[in-house]
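What follows is calculated from the coordinates using simple rules that are stated; it is not laboratory data. What you see is a predicted model, and the numbers here were worked out from it, not measured in a lab.
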Structure P
Amino acid sequence: MGKKYIYAFDLSLACSGVSIFDEIGNPVKVCSVATNAKDSTGARLKSIAIFIMDLMEKYPASTIVLERAFIHYRSAAEALYKVHGVVQLLFWDIPQVYYTPKDIKCTILKGNATKTQIQEKLQEKFPDVDFTNEDESDSFSVGISYFMKNNLIEKWK
């Protein structure tokens, strides 16, 4: 059996962030997949699925960690749940862990941290990791939360 990886996701129909870590919390790959808003929902879901399947071939998963959806609008909720469904299907045989956005913020920085504050803390602790968008840094924070909650990576002050 080969090496396995932990996937962390910040999912959306527009642009999904993906961070992949080795099993002791070292970042291996940080990326995102954007879809074309002019395409049908089905075509966009297919694009996301193909992108993730390509990653799965190179980086077999042992666990996936996802940010639980927090949505104000019904149509956005429906689209997001479809993306989550695709990911759950792709990783049907892999343990799946969900964290709320508030839980992630409290794990990385105590209290009500902003996305910018979280990003700054991640860059401070992982200066070699480049985020090209907020979705990537959000997925990274989801992954770091998993390692911190499971005492697999040292908490910071």
Structure Q
Amino acid sequence: MYLFAYGTLQPNSNLHFFENNQLSDFLVPKCRGSIKGQLLHIKNTNQNIEYPGVVEVGKGNDIVTGTVFEIVGGDEAFNIMDKHEGYNPELSSKDSAVENYYQRIETEVETENGEVVRAQVYVINRDSDYFGKDFIKVLGVIENGDWLSFV
């Protein structure tokens, strides 16, 4: 099983979530990759943090780049990441649409060597109550689709 990470789940991101949660115990970096989608630059003004969020996965011509990881820790890796991303996989689809800030979906990722793999990816749920809060600000679109080079 693979994970495609484009933001704070990558090593050396601005929030250092990967290092602080020892995700290297559960995620083995395989290569760089990309998906179709739009990368938003978001700010939580309550916590004074900035982070990315992908929307429109699989649509349009925008490309988001990131890291493809092999998941070796199974559910333990997802337990850590799901909590960080505000995603509860146990919610019904109706409740999930309102309560989950991010959704975890499976999508096709093109690797840097041209191979296509299916991977889990966290995408912003623009319908969630959290996304609609006044302290969540979309600062714009990251045109080059690369969070690490952006920060």
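Given a value of -14500 for helix-only ellipticity at 222 nm (-39500 (n - 2.57) for each DSSP H run of 4 or more, over all residues; to 500), calculated from one of P, Q, which structure does it belong to? Comparing all candidates, it corresponds to P. Source structure of the calculated read-out (Cα extents along the principal axes in Å, 45, 42, 25) within P, Q: P.
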